[in-house]
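These notes open a run of structures that come right after.
What follows draws every value from the coordinates through simple rules; no lab data is involved. The structure presented is a predicted model; accordingly, all values stated were derived computationally and were not measured.
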Structure I
Amino acid sequence: MLKKQLGRTGLEVSLCCLGTMTFGKQNTQDEGFEQMDYAIAAGVNFFDTAEMYAIPPTPETYGQTETIIGNWFKARQNRDKIVLATKIAGRSPMSWCREAGGETRVNEAQIDEAIEKSLRRLQTNYIDLYQIHWPDRRVDMFGSSGNATFDNDYIAFEVTLAALDKHVKKGNICHIGVSNETSWGTMQFLIEAEKNGLPRIASIQNAYHLLNRNFETGLSEIAQREDVGLLAYSPLAQGYLTGKYQNGARPEGARTTLFNRGQRYETPSAEATIDKYLELAKEIDLTPSQLALQFCATRPFMTSVIIGATKMEQLREDIGAFDVEWNKEIEHKVNSIHKSCPNPCP
């Protein structure tokens with residue numbers, strides 16, 4: 001498994017990252033253990049989680065994914081083998097995340113509480129990469145659009161960085177990153193870090209896949225020039241790029257079937273565009289998953305591609321996709337489809 005440097009940290013992370021948000025909801029602890037055992041044996045050294053997981057977020061499932069990972073660390077005694085990433089919830093009404101209730105915000109008090117709880121659940125004394133799951137600002141994200149005005153009601157970037165710096169100095173966290181962030185927000189974090197001698201973000205975790213290449217506008221230049229590489233989530237567009245939901249299909253046990261949370265991937269032009277990628281995969285003798293994952297893996301701004309699976313056969317196929325050959329002909333055909341209908345699922 002190819003390793004790439006995480007920002008300017010010196011850490012080497014596998015090009016494939018194991019996403020874990022199904023642990024504690026769609027996957028049991030035993031199934032989570034099996035996935036992590038398989039991933040590490042296949043050369044994956046990078047795991048990603050979040051305080052709010054499992055997904056979909058509820059008071060009952062809050063923190064369960066981190067707990068399962070922590071139990072695995074205790075059982076396997078291999079914490080030093082994994083580069084561990086987790087996240088603090090951004091601004092939201094999920095009052096169950098904090099002991100005092102109310103909105104989640106990325107301020108000093110909530111950062112202190114969230115890190116302490118994550119460390120306890122994960123049964124570790126350090127987190128390699130601590131990420132802000134989404135901005136404290138009100139911005140378009142998770143497929144929403146239409147925000148034409150912006151206000152100044154957000155925790156200042158330097159305040160958030162200073163709060164995180166306390167934990168870097170204590171050794172609770174090693175490096176920091178952002179997620180679901182904009183070009184402006186990413187640059188503000190970099191500017192304030194340099195101006196104030198505060199921790200520099202090492203990565204940005206945003207959605208990126210064949211149906212959503214918006215990262216290529218603005219953020220890709222920042223990623224390469226500033227060494228803030230992309231950790232791509234939803235590289236299979238929540239399973240839609242596998243074709244399993246085409247023509248209205250709803251397979252038993254699949255996420256959209258269970259939770260009806262796939263609207264981001266059900267835009268008017270999505271299905272026709274997916275059909276084109278499915279036809280291309282068949283033409284070049286790849287599975288749809290191999291096409292979608294290898295597309296992400298070959299981008300110059302990519303640090304790691306976050307995969308997620310509920311079944312072992314899915315996990316084996318996904319990890320195996322990183323060995324598939326990519327060439328100029330495939331690149332040209334993919335770009336031709338993209339130009340015919342760019343970014344139908346932002």
Structure II
Amino acid sequence: MKRNSSHHDTDLLNRAAEGCRILRNELAKVIVGQEAIVEQLLISLFARGHCLLIGVPGLAKTLLISSLARTLDLEFSRIQFTPDLMPSDITGSEILEEDRGSGKKSFKFIRGPVFANVVLADEINRTPPKTQAALLQAMQEYQVSAGGATHALEQPFFVLATQNPIEQEGTYPLPEAQLDRFMFSLWIDYPSLEEERRIIRSTTSAAAAEPRPVLTREDILGFQQLVRAVPVSDIVVNYAVDLVRMTRPGSPSAPGYIRQWIRWGAGPRAAQNLVLGAKARAAVQGRATPEIADINAVAGPVFRHRLVLNFSAEADGISPSDIVTKLLEESAHEH
């Protein structure tokens with residue numbers, strides 16, 4: 001019986017790796033470059049995480065996410081966050097309906113755009129905290145409460161929130177506790193020279209490529225269960241926990257530069273996401289168990305939004321990514 005189950009897992013691993021390969025090829029029809037971002041989005045989806053995408057306007061964040069939803073054959077909805085957006089504009093609201101036959105009135109719940117499988121929360125930092133909280137609650141609990149009733153969100157449920165890093169007046173940055181609900185923070189950078197030339201060629205011609213659906217809802221739910229079932233060695237778990245503990249200035253294992261530059265380190269959720277991300281990365285690549293290299297590969301997106309820098313770091317021009325690079329170099333010497 002055990003042999004059958006491991007054989008079944010191997011089949012599923014191969015299918016996950018092959019599905020991701022085909023999916024990447026489909027996305028490449030529309031999206032130029034960004035291979036690392038696409039892989040991190042898939043890792044997050046298969047690990048049942050949510051992503052924060054940060055990048056200046058015009059880098060095709062919306063196109064990337066809507067194309068991903070198309071290749072996944074999932075219901076997609078986009079919410080453009082604005083200062084006047086209300087919580088009910090996201091979750092939905094109850095309306096009073098009259099039955100024409102009996103004349104009786106009753107409340108009916110009209111579902112909001114959060115009732116989709118892939119939700120793009122565009123410019124989440126442009127809406128007030130009350131409205132941000134409505135989305136963040138749905139992300140955490142996979143349900144929406146309205147008028148005393150609870151409505152479950154259909155799985156898979158994957159939220160991708162975009163933030164413009166350019167400081168604008170009238171924005172509401174997400175507090176650290178809310179940021180912690182995102183598994184990954186992905187930084188979308190400018191394309192390379194050759195990529196930019198390809199983007200301009202492809203977007204100014206008549207031929208419009210259309211990605212086709214390659215993974216079904218059932219495939220994705222199967223891959224999400226597979227990721228949870230992937231075994232992890234104690235060495236990899238201990239490495240993830242040690243790495244997280246090193247980011248805390250009060251920890252005995254914290255290097256000097258952490259005490260110098262960090263106000264708050266990462267919490268236990270960071271270690272959970274390192275391990276889940278490593279498991280999903282192994283599965284996406286068709287491997288049966290993650291290695292320390294997988295933890296290192298997801299460390300940047302996991303830590304980037306969880307390290308709170310102090311004034312010293314800002315004065316020295318140090319970013320969270322710089323600190324993650326130093327941490328990984330240091331832990332590589334120790335292990």
Structure III
Amino acid sequence: MDLQTPAALGYRLPAEWEPHAATWLAWPHKLETWPGKFEPIPAVWQKLVRTLAEFEPVHICAGGESVMAQARELVGDTPGVTLHDIPTNDVWARDHGPMFLAGRPGLEPALVNWEYNAWGGKYPPYDLDNAVPEQVAALTGRRVFTPGIVMEGGALENNGEGTILTTEPCLLNPNRNPTLTKEDVERYLVDYACAKKVLWIGGGIEGDDTDGHIDELARFVSPTTVVAALEDDPQDANHEPLAENFRRLQTLRDAAGRPLEVVPIPMPKARYFDDTRLPACYMNFYIANGVVIVPTFDDPADAVALATLGRLFPGRQIRGIEAIDLVWGLGAFHCITQQQPAE
């Protein structure tokens with residue numbers, strides 16, 4: 001093993017529910033992400049930022065004069081919000097942002113700078129997004145680990161105790177790292193994401209352009225509990241893939257050998273943009289200090305999702321924020337946030 005990897009040096013990857021120092025986002029400005037639907041999007045960010053700022057500091061990449069001006073107008077006076085002149089191509093901070101690590105006492109603050117290629121080169125250009133982790137490291141005074149392979153934050157779920165949950169269609173897709181085997185990918189996750197065990201499930205939901213990010217399918221809510229999306233309608237295209245993932249999750253054990261408790265959360269009814277199915281689901285929630293922010297879709301299943309997460313996070317407020325406009329961009333609140341753990 002390379003003695004300079006995060007794992008060898010004693011770092012670890014904290015769970016999302018552990019205390020945060022801040023949340024990082026990027027301000028929306030790319031009209032093509034929401035074709036014909038961009039107008040309401042800045043207000044979605046405004047509501048999200050103001051909600052988060054009730055609970056923890058918020059840092060926003062808002063590079064460029066017009067982007068900075070709008071961010072300043074809508075959230076610049078919100079206590080706890082800091083705007084940074086860091087330009088981005090798009091808003092998906094979960095995927096292009098840094099992976100913050102925690103260390104044992106005496107280790108300097110650090111982050112992982114994975115490569116980012118917009119989910120297999122689907123949406124060029126992405127050079128500004130790929131440069132974000134280095135700029136955040138410079139701002140925050142962090143050591144940078146650079147594995148040199150493509151990896152997105154939305155592709156990895158983590159229980160804070162060394163178990164990584166991911167999907168085969170995404171991490172093994174040749175549009176990411178065509179020369180790497182499954183064993184190679186696991187080795188990188190062990191060395192740089194500090195995994196002790198990697199758990200794999202299958203495909204994604206209709207409309208997901210990420211090739212199957214785990215944060216649309218299943219999420220850790222405690223070291224041994226996972227919530228997973230299920231589609232009740234047997235005629236829906238998502239029914240069988242989600243049922244198969246649920247079955248697979250029920251057979252898995254974490255790095256400590258413990259079985260996973262798998263809790264179902266239903267899918268909302270199908271939503272479309274023109275003839276394209278949108279990846280509307282409740283798995284794309286974000287866990288912050290004292291709050292869980294959950295996408296809602298004006299759907300009867302909203303109440304079930306909110307109640308289930310409320311039971312699983314008894315010490316946190318559960319805040320539903322309407323995501324009908326946001327999901328036209330093919331992502332929701334987890335996709336646009338990145339947590340910075342407390343030191």
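If Cα extents along the principal axes in Å, for residues 184-255 alone computes to 60, 36, 17, which of I, II, III did it come from? Going through each structure in turn, the value belongs to II. Figure out for me which of the structures I, II, III the number -15000 belongs to, where helix-only ellipticity at 222 nm (-39500 (n - 2.57) for each DSSP H run of 4 or more, over all residues; to 500) was derived from the coordinates. Structure II accounts for this read-out.
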